[in-house]
Structure I
Amino acid sequence: MALQDFTKCCKDSGVLMVVKCQKENSALKDCLTSYYKDPAFYEECKMEYLKEREEFKRTGIPTKKKLQKLPTSM
């Protein structure tokens, strides 16, 4: 919800968002910081990274390249 509130405030405030959206910006920062400090989230990210690294070592193809849609030939 913090991201949606911040986005709405920025859209509504235009160039004055720096002044008008401080409360929403603080809420967004607090939300993001809570993820950085969460050990379960850290472990989840670590396991995902290790899985992708192992796949890259095995195939030599980065995950991002695999996710791109291959062109079809006609």
Structure II
Amino acid sequence: MTLPFLPFSIAMEIFQVVQLVESPTYGEDVDAIRNITTMYQIKRNWAGDPCGPKDFSWEGPERNYVTSLARIISL
């Protein structure tokens, strides 16, 4: 006699709230960059916040981190 195969999995998810130490990008700057990339069909692998975190910021835009919101100052 064979026993029926009963697949099962055991999983656990752990979430942790992490406070951002870097300020997000000014929203209108993000909208402007997205409009420029669409209008001129610029093919970049840009996803997420353009200015933060700094280790994962977009390659290309110059940024200013002095204000409470990071600003894109040039391309």
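No value in this document is a laboratory result; all are computed from the given coordinates. Given the structure is predicted, the values throughout are model-derived calculations rather than measurements. Cβ atoms are built from the backbone, for glycine too; each structure is taken alone.
Using distance in nm of label points 7 Å out along Cα→Cβ at positions 30 and 54, single out the structure from I, II with the greatest value. Between I, II, the highest calculated value is found for I.
Structures I, II were compared on relative contact order in percent (Cα under 8 Å, 6 or more apart), and the highest value belongs to II. When helix-only ellipticity at 222 nm (-39500 (n - 2.57) for each DSSP H run of 4 or more, over all residues; to 500) is computed across structures I, II, the figure -5500 traces back to II. When mean count of other Cβ atoms within 10 Å over residues 46-53 is calculated for each of structures I, II, structure II comes out greatest.
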